[in-house]
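Visitor: So, here come the structures, one by one.
Derivation of every value follows stated rules applied to the coordinates shown; laboratory data play no part. Bear in mind the structure is a predicted one, so any value in this text is a computation, not a measurement. Cβ atoms are built from the backbone, for glycine too; each structure is taken alone.
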Structure I
Amino acid sequence: MNFTLKQLRYVEATGRLGSIANAATELNISQSSITAAIGSLENQLGFDLFVRTPSKGISVTAAGRETLNLIRNFIVQSRHFEAEIQAVGGDTTGSICISCYATAAPSFLPPILKNFKSFYPDTTIKFLEGDMEATLLHLKNGEADLAFTYKDVLEDRQNFTPLFGVPPYALLATDDPLAKETSVYLADLADQPMIMLDLPRTKEYFMGIFEHLGLKPNLIHSTHSVEIVRALVSGGHGYSLLNICPPDYRSDDTRFRAIPIRENLIAPVFGIVTLADTRQPGIVNAFIEQCIDLRNTGIFDDIIVK
């Protein structure tokens, strides 16, 4: 068989995104180039990877689904091979692709990157952001070397390295009487207007906290954006519940306060997820080790409200 890594990337993107047009947009190439790559590989394989349906686009065949999994694994290994080749001779170079839970990334990533770059200044780091489900999907599709997310979303054939536990806290406007307390009961908040961070798994998690205590929140707003949550709370439209607390939330000049919850609630564990059956290149392992070292120094304590 005679195919190139570039052709395999075209085919993989088509299967992952569900259309030739979407793949062409992501890869910034023409649709005809994608179509040619698919046709060439199908001719060499002797079977179809996709079914073309007029006006409905494409769908993956059964044989195509298995082939796409093999292609994704090959692309992952090729990226690792490139990193290992760059590191031959002891050079501290290479690339790392990190998938991040977007709402948490600004809180914990800056100190990690600052520390890592001081040891490996020539390393290239690429970021893929999304909600908790998208974060793991980047990892499973072979787009990312590792993912930062919660342990609760872990799936089969994935390894987890814990970094910190984050109990929920209440975000209150500074002029809210409860914001003057050192901690609050969830029962005292239940009847107050609540602004919900409505992301996959996130809303279910916060609703489950109330249900566990026999409470029902008074939802008045929901949003996919932490920035909008913060703006609504600052404007006095209600309170919200969050887990990871950016350091600037504790500043005296903010119009909101992060207040611990008094009830003894389980603290979700946040950390690094990698694929269990994939050998990581040296630079990725070095990155994970740096994260563990930072965890052991207590550098993440400032983003935990307790």
Structure II
Amino acid sequence: MKLASIENDTNQVHLAVVFDQDLLLDLYELRSFLPQANLIPENMKDLLAGGADVLTKILDCLEEIRLLILKDNEREALKQSNILLNWDEVSFLPPVPDPTIILSVGMNYHAHLKEMQNAPALPYPPAFLMTHQALNGSGKPIVVPPQCPDMIDFEGELCFVFGKYCYDVSENEAMDYVAGYTIANDVSARDWVAPVFKAEKPFEGISAWDRNLLGKQLPTFCPCGPVIVTKDEIPDPHNLQLTLTLNGKVMQSSRTDDLIFNLPQIISYFSKWYRFSPGDIVTTGSPPGVGAGRNPPVYMKSGDLVEVEIEGIGKLSNPVSNS
């Protein structure tokens, strides 16, 4: 099942489920049509926390609508009622618009470390917390910041989303807390990468790294989505093809089997400090091909289109704009 958060013409947030390849079912608008739809939570965090019981209710609604379309040819009526929506007419929000925690894991692909001056793998997965203002939906513009406009880089990443409260869990039980998967583009202003590698003293390196992380926190710099795919549809998250294109040209192409720290290791390690909640998002690092790792470097600019596609999940698409 593929779930989304969308906004209607009056900027209200609705939950939706992919109905078929080019249609979504608005679960809020469905309430006026199917009484059982009123049993489905109104926000994504509550939906995910509801687990299998809520997913079963959604499946029941999907089946009911499919039967109505087959039996009574209700497709056009459902479209006119804004219950069925065309994919290309939907305004997508981040799948979880209001997570408690957005944790971004970095330096987590062997081949990416090689392109970044053969940086060594670390003994523990490094990560940072992302600001909520950085979250962005598929189709929404990545806004070039006027204070650092010239080195805007792309980083396509597989994400997982929690469906349960998670604190201090083992690797063996870690995946029980995952509800599904989505896509992120960890956009980065690379102005402060060079000082990280040039630092000769520990505190120079710490200061440079801190500014490098600030370059990832800018508004709109974490596009996410367009959907969450439930865990049952992805048999092995460590064997997925990830492809990022810039204006149609392939820049990143890798499989997730190159991860240094796998998902159970990430969950177990960070759950020792963070108490994750349903709807919390964790990005898992970016594969090789980033703009800063190229010779010469390749950076995004206004007018560009960047797209991240992950096998079994979908495609995250964002234009780049000055406003």
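Visitor: Check the numbers for distance in nm of label points 7 Å out along Cα→Cβ at positions 259 and 275 across I, II and tell me which is largest. Walk me through the numbers on the way to the answer.
Guide: Numbers: I: 4.7; II: 2.6.
Answer by largest value of distance in nm of label points 7 Å out along Cα→Cβ at positions 259 and 275: I.
Visitor: Identify the structure, out of I, II, from whose coordinates relative contact order in percent (Cα under 8 Å, 6 or more apart) was calculated to give 24.
Guide: Values: I: 21; II: 24.
Clearly, the read-out refers to II.
Visitor: A follow-up question, please. I have 1.55 for Cα Rg over 2.2 N^0.38 Å, for residues 131-186 alone, calculated from one of the structures I, II. Which structure is it? Please report the intermediate quantities before stating the final value.
Guide: On the way: I: 1.70; II: 1.55.
The structure behind it is II.
Visitor: Now for a different question. One of I, II was used to compute distance in nm of label points 7 Å out along Cα→Cβ at positions 115 and 211, and the answer was 2.5. Which one was it? Intermediate values should be presented prior to the final figure.
Guide: Values: I: 3.7; II: 2.5.
For distance in nm of label points 7 Å out along Cα→Cβ at positions 115 and 211, the value 2.5 is produced by structure II.
Visitor: Taking percent of Cα pairs over 37 Å apart for each of I, II, which is largest? Can you show the working numbers first?
Guide: Numbers: I: 30; II: 17.
Structure I gives the largest value of percent of Cα pairs over 37 Å apart among I, II.
Visitor: Supply the structure label, taken from I, II, corresponding to helix-only ellipticity at 222 nm (-39500 (n - 2.57) for each DSSP H run of 4 or more, over all residues; to 500) with the calculated value -6000. Present the calculation step by step, with values, prior to reporting the outcome.
Guide: Working: I: -13000; II: -6000.
The value was obtained from structure II.
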